[in-house]
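Some structures are shown below for you to check.
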Structure I
Amino acid sequence: MTDIPEELAATQARYNGEAGRAFIAALPALITTFLDRWNLRPDGPPRYGVCALVLPVVRGHDTRAALKLQLQDPETTDEPLALRAWAGDGAVRLLDHDPATGTMLLERLDAARPLSSHPDTREAARIVAGLLVRLTATRAPRGLRDLGDITRALLDRTPKALARVPYEPVRRLLTDCASATAEVAADPGDRLLHWDLHYDNVLASERAPWLAIDPKPLAGDPAFELLPALLNRFDVDEILPRFDTMTGEMSLDRARAAAWTMARALQNAVWATEEGLPPAPENLEIARRLRSTLHS
């Protein structure tokens, strides 16, 4: 029987309350069900993040795979849809899926070699950008969450969030982020976005040097994808060099990319204030540096 990590149970209870506790309670039975249904046997200790438990398995006689179990919510429900659309081009392959529970059988990647272990963060940003070129070449399937809807809701929530920010320079910065967001909101795009492609969501594999995992699928503009690679392994002196590396690799309009990245920074700040927290300094510094590029 697989032991459920205490840290996963704690984060599920913290973020998802009773639903999270029910998910954790059901996990042992779910694991047994899908080991039997898909002819799997465990092949190592489980890995986990905030949302999911991933169990290394072998299917049949020799197919190495990963059994992923996660609570269904608006961010995770469409993951199989995106993985099927990408069909392994730049992302992990989906081998099987149970719609009722959201359980997935995935191609096994090298979880011990995430892109966050790459010694050169600027080269890592270039690798992320190269993956995003491939991923966003796909038009978003119908029915996905839409960046236009998310942006309109964000702008509607911004005034109330700004009223909770006591420091005038921060309010002014976030107001400028909102203005930049409004300028691009009318054309949100129709590409299939990952939404969360930071360095720990890129793993090495045998069939390709690097592949993306854990998408939070969204239909929108590829320029919306840059912020995670700027925040992850944060270095204030690398903000603009990484930004320039990624916009160049992806052939993005620099001003439009700055505006959409400021929209992401605004989104993070609004989420923080709604939880009674101050906006993260790293998030604000990225917004500040990109605001300067719009006015240069």
Structure II
Amino acid sequence: MSARYPAAGKVLTRRSAMALCAGAAASVAFAPGHPHAEGNGFKFGLTPVFLSNDLELLAALRAYLTEAIGEPVELVSRRTYQEITALLVSGQLHAAWICGYPYVQFKADLDLVATPSWHGQPRYQSYLIVAADRHADTWEDLKGDMHAFSDPDSNSGFLVTRALLAENGLRPEGFFSRHFYTYGHRNVIRAVASGLAQSGSVDGYVWDVMSELEPDLVGQTRILRRSEWLGFPPVASPKGLASDPRVARLKEALTTMDRDANGRKVLALLRLDGFVATEPELFDTIAAKVDTVRRFG
């Protein structure tokens, strides 16, 4: 049995994206106004990643992008990946930092702007984590667990584990005793550290950076399994805004961030090397996992 919110775990389609847009008004933004790309200012979406509540980072990022793009930038956040994806696909955001999973689902509607580089490459891994003192050696040892996922549209926080199970003829509801969504990678770590969950699926970049920022918390967990290297969550924009010069200025701002003093401050807060231009093929491995899950049903 799974503990989940309505529609959690379902594939996000264009129809559901449009439905989400209709209900997106009751949301949180980090600057006044609502996210209509046609209005004044540049609307940049952020999924609920672990640093999205870091006020110093948000202020530094907004200041850097505002100067680089040449007009006020509004950082728009929502509780779930689905909501940000819906706003992006419908053109209500100029761009957004999303996950590779929704990117491959809506690749026909989105353009890649830039992808973060971490430890010299635009890739990261998904981790399966357990309590630090738990006796478990392989992912099969997690059978019967209460498992914490991050978000049903997260690659590292859901899809990778879902595909691993599908490859072995299994589904989360049959393998785990129960599973739930924390809607944040930091929250997955907290759930496992506190014993609320016996295991969890988490972004490896988040776990590694959190081990620096909150070592006492992360030290209560350990990595049981690392996935292969996968395309890092990218910044994307709607194809309908391909000719918008502000999107071009955003790409320039991101890919040259490491050459600017204010940009380097943002990168230091993110623990990233910089942003690089990448091709859609970087996300083919994630697309293959989507296909595996769809074929299995």
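Figures for the structure shown
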read-out: Comparison of I, II - label where relative contact order in percent (Cα under 8 Å, 6 or more apart) is highest; value: II
read-out: Given -15500 for helix-only ellipticity at 222 nm (-39500 (n - 2.57) for each DSSP H run of 4 or more, over all residues; to 500), calculated: source structure among I, II; value: I
read-out: Structure responsible for 31, 21, 17, with semi-axes √(5λ) of the Cα gyration tensor in Å calculated and labels I, II on offer; value: II
read-out: Ranking I, II by FRET efficiency 1/(1 + (r/R0)^6) of positions 43 and 195 (r between Cβ atoms, R0 = 30 Å, to 0.05), the structure that comes out highest; value: I
read-out: Winner on distance in nm of label points 7 Å out along Cα→Cβ at positions 179 and 259 once structures I, II are ranked, highest first; value: II
read-out: FRET efficiency 1/(1 + (r/R0)^6) of positions 59 and 211 (r between Cβ atoms, R0 = 30 Å, to 0.05) - structure with the largest value, from I, II; value: I
read-out: If distance in nm of label points 7 Å out along Cα→Cβ at positions 67 and 243 is computed and equals 3.2, the structure in I, II; value: II
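Computed from the coordinates by the stated procedures, all read-outs in this text should not be read as laboratory data. Remember, predicted model here, so these are calculated numbers, not experimental data. Cβ atoms are built from the backbone, for glycine too; each structure is taken alone.
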